[in-house]
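K.L.:
Following this line, the structures themselves.
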Structure I
């Protein structure tokens, strides 16, 4: 990916030209094939990224092999196991590519450097973290207070074409239900 393509993608962030250039200087374009991982559970993460193309999921894997999809991340968003990265600990979850994907990867050391040199990046980080916190809070509320049918309605509104992009098993995992229950829910909604 050429610098101009990277710049074009990052324009949606609304950064001033100087800061846009600073960010361009520390990003590296990478491709991740479907079913491969950006971060694996148990790994100490050292990088974060913006999703240029594709879908990712944050997934916890129980010791019995059951998977729980914490979140689905689409294009134009940020992926990271940020708390593990800042505390230099292992990640509790994996970040898996649900389809062939492209990212702009940022090394955490480079990120720290630009944050120390330019206070703009601290404000930018707070904005990203606030957005992530709001998404997390909304998701927790839905899982705790809403039934599967309501969660499915919210899911299809937020991700209108996603059922053509990921498996029913992953959608069921995201909704917090078994695949069989998801199949019944889909049939019920079609009638």
Structure II
């Protein structure tokens, strides 16, 4: 039996200044840092995390969220580019307003790209899949990443394929925690999805 815990990074500067997140490397806000500390305290009270591996996207907002947990449990953060947020190409470094005014193509399918250099949903799914397979072959893990990439990871966890993204998705808020157990028989148990109460406990 093993447990997988995912954490959507807490409030980042781009959540407050009207800018695009994506591959732009934003810090957490002061609120984001406090929420990360609170999530870490609640998780360490609830679980013995000493035998877990801790993974984070290599972008600062995910690493900083993971650092709060790493400090309490003395875990090493394994930074992994495969769980970065989806690359929005030309929109990186720009404002949400700029994106809306300059978007080349609206996403209607999983293969559409909003800009020629952006990732489609299929592109990020294929980037994520080897990481997911690695996690499934290892032991217990905590994964700190971004909303768009975690919705794909959660779909993979539940056995869905890429085409299901056109009919089904999961919405998460900053600081949302999800918890899964995989039994020795291979049964998937979903304990919680995108639970934002950890930062308020």
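FYI, it's all coordinate maths here, none of it is from the lab. A quick note: this is a predicted structure, and the numbers were derived from the prediction, not measured. Cβ atoms are built from the backbone, for glycine too; each structure is taken alone.
K.L.:
Out of I, II, which structure matches 0.20 when FRET efficiency 1/(1 + (r/R0)^6) of positions 37 and 149 (r between Cβ atoms, R0 = 25 Å, to 0.05) is calculated?
P.N.:
Answer for the origin of the read-out: I.
K.L.:
Moving on to the next point. With percent of Cα pairs over 24 Å apart, for residues 29-124 alone as the yardstick, tell me which of I, II scores highest.
P.N.:
Top value of percent of Cα pairs over 24 Å apart, for residues 29-124 alone, among I, II, belongs to structure II.
K.L.:
I've got another one for you. Out of I, II, choose the structure whose coordinates give distance in nm of label points 7 Å out along Cα→Cβ at positions 21 and 85 equal to 2.4 when calculated.
P.N.:
It must be structure I, since only it matches.
K.L.:
Using the calculated result 31 for relative contact order in percent (Cα under 8 Å, 6 or more apart), pick out the matching structure from I, II.
P.N.:
The correct label is II.
K.L.:
Now for a separate question. Assuming 14.9 is mean count of other Cβ atoms within 10 Å over residues 5-12 as calculated from a single structure, say which of I, II it is.
P.N.:
Here the read-out was taken from I.
K.L.:
Here's another thing I want to ask about it. Given a value of 1.02 for Rg/Rh (Cα atoms, Kirkwood Rh), for residues 13-76 alone, calculated from one of I, II, which structure does it belong to?
P.N.:
Considering all the candidates, the number was obtained from II.
K.L.:
If helix-only ellipticity at 222 nm (-39500 (n - 2.57) for each DSSP H run of 4 or more, over all residues; to 500) is calculated from each of I, II, which structure is the one that comes out at -10500?
P.N.:
Of the structures listed, the value fits II.
K.L.:
Next up: For which of the structures I, II does the calculation of Rg and Dmax of the Cα atoms in Å return 17.7, 58? List each step's numbers first, then the result.
P.N.:
On the way: I: 17.7, 58; II: 16.5, 51.
Going through each structure in turn, the value belongs to I.
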